[in-house]
Structure I
Amino acid sequence: MTTLIIPGLNGSGPGHWQSWWLAEDGDAILVEQDDWRNPRPGAWQSRLADAIAAAPGATLIAHSLGCALVAQLARIWPEAPIGGALLVAPADVEDGRWATAELAAFGPLPVRAFPFKSTLVASRNDPYMAFDRSAQLARAWGSTFVDLGASGHINAESGFGPWPRGLDLAARLSGPSGLARPAFAPTPARLGKGA
């Protein structure tokens, strides 16, 4: 089954677990953005929507700002043919202590259940998301919650290059969800391409 790798701000460098995943999983596809350093919600949503339309039923593997992107897409298009989502170290784009206006534009984070299976993996000392807030979002999104302990931002700097546990967590998302999925066709009007 296809997996779509969805990095956050600045992309995922060669030492990142998402880069390892791309090399390890022959069915993984990177959702490439035009500008990893200057994220724009509408443009990023368009790229993700196109990738999902090209691989209906794919499992989304998101990190950091990529998790906020997935959450917003689920809000905008609940009928999107998403097989499941592994959300690792979501970035709290509503936290004014660190989120710039550019990142805050990916908010507010929705607080309703996703129409697909999801797992949220959180760290107890993530500088970009308080642990309690991660747990709160997991409940709101209907996500299985995984406590990874004190693991920083679950990135290369935190020691997460090869990450076999991620593959195991994603494998648990496959299978029928019981939800009917109408046809999905992303349209520029719904995406707000200029955003």
Structure II
Amino acid sequence: MHTHPLREYMRYIDVGDWHRVADLMLSSEAKLAKAGADFIICPDNTIHQAFNQIVEKASLPWLHIAEVVAEAAAQQSYRRAGLLGTRYLMEGPVYFSKLARRGIDCLTPNRDERQRVNDIIFNELVNGRFSKESEEYLVAAIHDLKNQGCDSVILGCTEIPLVISAENSPLPILDSTRLLARAALRTARVLQGPA
């Protein structure tokens, strides 16, 4: 496992320099390949916006988090998923194309709500602060997505499951981090072969 500090990624994400984000991801891949990794996963949803740039240069296979989530959504026969995550993720292409290929619509909160969700992530959750007010806001955002016809919600941020779970979500959740971890385990078992 390897990652650069979040601030290094954010320096490039904030200005939309996805080539530099891809460079950071590839430098992590190089370290992991040298350590003997067989494949790569990245639990950060937002930086998957640089994914197409890295697969062209990658020396190892990568699992795409949105592909894993889209597969799980399709297996559960979901037709319209809500998406919560950083503003960059909710306004970017990462999930929309992967879900559309499986005939699944994707909705996000409105612009003001996307900004508030983004603020909760960066100002609170990544800093280990979990307020009841923010939890209630996220639950309300999911409820709004439900009212718009969503049958599930993608927790497209590593930190959101710290405050949103199946117990308090108005919709069935697709926890991207857990789904990716399970897919990585299945992939590792296949690569390992029969015991």
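FYI, it's all coordinate maths here, none of it is from the lab. Since we're looking at a predicted model, the values are computed, not measured. Cβ atoms are built from the backbone, for glycine too; each structure is taken alone.
If relative contact order in percent (Cα under 8 Å, 6 or more apart) computes to 21, which of I, II did it come from?
Numbers: I: 25; II: 21.
Going through each structure in turn, the value belongs to II.
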Structure (I, II) behind the derived value -8500 of helix-only ellipticity at 222 nm (-39500 (n - 2.57) for each DSSP H run of 4 or more, over all residues; to 500): I
For which of the structures I, II does the calculation of distance in nm of label points 7 Å out along Cα→Cβ at positions 74 and 122 return 3.3? II
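Compute distance in nm of label points 7 Å out along Cα→Cβ at positions 26 and 130 for each of I, II and report the one that scores greatest. Don't skip to the end; give the middle numbers.
Values: I: 4.7; II: 3.8.
Looking at the calculated values, the largest one is I.
When distance in nm of label points 7 Å out along Cα→Cβ at positions 2 and 18 is computed for each of I, II, which one produces 2.4?
Details: I: 1.8; II: 2.4.
It traces back to II.
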Once Rg/Rh (Cα atoms, Kirkwood Rh) is calculated for all of I, II, which comes out largest? II
